[in-house]
Structure P
Amino acid sequence: MRRREFITLLGGAAAWPLAARGQSSSTVIGFLGSQSAEGFNEPMRGFRQGLRHSGYVEGENLRIEYRWAENQTDRLPALAADLVSRRVAAIASVGGPPVVWAAKAATSTIPVVFITGDDPIRLGFVTNLARPEGNLTGVSFFNAELAPKRLALLRELLPAAARVAVLVNPAIGVISEATLKDLEQPARAMGIQLQVLSASTNREISAAFDSFERERPDALFVGPGSFFLSRRVQLVHLATRHAIPAVYAERDYVEVGGLMSYGASLTEAFRQMGVYAGRILRGTQPADLPVLRATKFELAINAETARLLRLTIPPTLLATADQVIE
């Protein structure tokens, strides 16, 4: 995957609501998330840093209306409609396709800046990455495209691995299907047999791990998605209890005891989203802000978890890791 450098364009005057023009103490933007604020302290610092790039500081000349769905996706349409009714100047949306779809359905005029882990065109957010049509633009780290790299890292850590369980969420079918498709060819090339498991509830996650008692895989590949991220403590706990090496998409898993992760920097993606939100507040049209590809990727390893699993981390992995938790 080619990594595109951060794109900077100077936008002209926009035809968006007057609230989006200029910089004043009455400027209000909305923030719509599918999860909860817990665990997002560092990414939110990145978001605020991006806003400061355009001179907007929360609590000084900017107010952010936060709406968190607390992992209840059925609440998203009402939360998005509430933000629209408050005439916010823009909406930042994070937490997977349902969040963006809810914001898109709620308004065709208020700019929406998104973060997504998959192809925004395939998800129906935009029709063109270079010049998005309508009121949406944002940042994509094409998480599914990183799946082969994660599998390769897992194989580097476990050269003898022959069977890998892949946990995906059927509720985000498009993303899960893309992940499995992207894993097929590299798995065949490595001589790895994939065992697909599905889970979209806490109970189904537990059931997936219970199946390891019958069919013991050599490792676990946890697919992307905000639901799994919100259940990272449960997933890591079960992986530890079943003594199964696992690789994840986000560093957040490793920070709570997960073995290894590789993916885009969530904090950097939030910062880029903040930059775009700030430029929209300055008057740039979303159509003049190309959908960005994340350019910063992180390999994180929990050395303590590796020791618990009696694994020896290859020096090459340690040398290339961005973070090693001892």
Structure Q
Amino acid sequence: MKRQKWILALSMLLLLPLSACAPEDDVIDIGILQYVTHGALDASRLGFLDALAEAGYEEGVDFRIHLQNPQAEQSQLAPMSSQLVSQADLLFAIATSAAIAIANEKVRRNATTPLLFTAVTDPVDAGLVASLETPNGTNTGTNDMNPVAEQIALILDLVPDATTIGILYTASEDNSQIQASLASSAAEALGLEVEIRTVTSAGEIQQAMTSLANAGIDALYLPTDNLLASSMEIVNTRATELQLPVVCGESSMAEKGGTATLGINYYELGVLTGEMAVQILRGEATPASLPVVGLTNFDLIINLDQARAIGLTLDAGFLASADRIIDSESEE
């Protein structure tokens, strides 16, 4: 009898680690890595969650969120990715750097957890998928490639006699490098001279803008750069001091101090990504079967407040073509 009790006790002890590792419920764990806080990326996350809600998934009941945000601190991406990959049933990465970090951690762990990404300019160049049409793996999502050539042409609507433009971006952001190269080619095709400066931190933005102004630029172009998007108050202050028009890569940058943009709606991009996640959660699709997609509609947004602040007078016809005008005077 004593021997039987000892065997039973030992068996129960051996089972404890297994029961401790077993899932406590059927709630889906969704790990989100957002590279930095700013309007576009925040809107993408909201759109993603709204798409889940629209499909009937209730947070706290059907899924729980594990959110990490390194606020553009590159050194934090790896540990945050490690934590999320270890605990999530589905991963959502917002911005190129975040998506690369999660994908690398998946490779390191040989993990097959589905990864949805958004706000990634070139997923193929970033090594996230084999191709846009056939991802061929456990990663897929949406790209935010903007109409860069059209955005550069927008500069001539603001400053018809412009001859030289400046391009400013963050050196460490792959998405920005791609857009800067496209912007430079587009500008040269229009006969414009190009001056390029890069920054590595928000503290370098004012000096870089001053350097560009001293080089004689007539307008400044900013791609969908995460560091610059989160530092638009700095950009706006310096642009006003330099009386410099600024064309931005996306709408929230224009809202916070750019002069104009022709860009995508990041909320809708997030919704599109969330709808892909729903298909995966329902077992209707796999990441490998879902092509990477983007939006094809672009909105012209003009910040008339900023145009006034830099002494820029805009053509009435150009203003009439805008999808949205930011004008505090008309709201009074």
- [ ] Output the label of whichever structure in P, Q has the greatest value of distance in nm of label points 7 Å out along Cα→Cβ at positions 259 and 307.
- [x] P
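Hey, Kirkwood radius over Cα pairs in Å derived from one of P, Q reads 20.3; which structure? Don't skip to the end; give the middle numbers.
Numbers: P: 20.3; Q: 21.4.
Working through the options, I get structure P.
When relative contact order in percent (Cα under 8 Å, 6 or more apart) is compared over structures P, Q, which one is greatest?
Values: P: 24; Q: 19.
Between P, Q, the highest calculated value is found for P.
From P, Q, which structure was helix-only ellipticity at 222 nm (-39500 (n - 2.57) for each DSSP H run of 4 or more, over all residues; to 500) = -13500 calculated on?
Computed on structure Q.
Only the coordinates and a few stated rules stand behind these numbers; no lab work does. The model shown is predicted, which means the values in this text are computed figures rather than measured ones. Cβ atoms are built from the backbone, for glycine too; each structure is taken alone.
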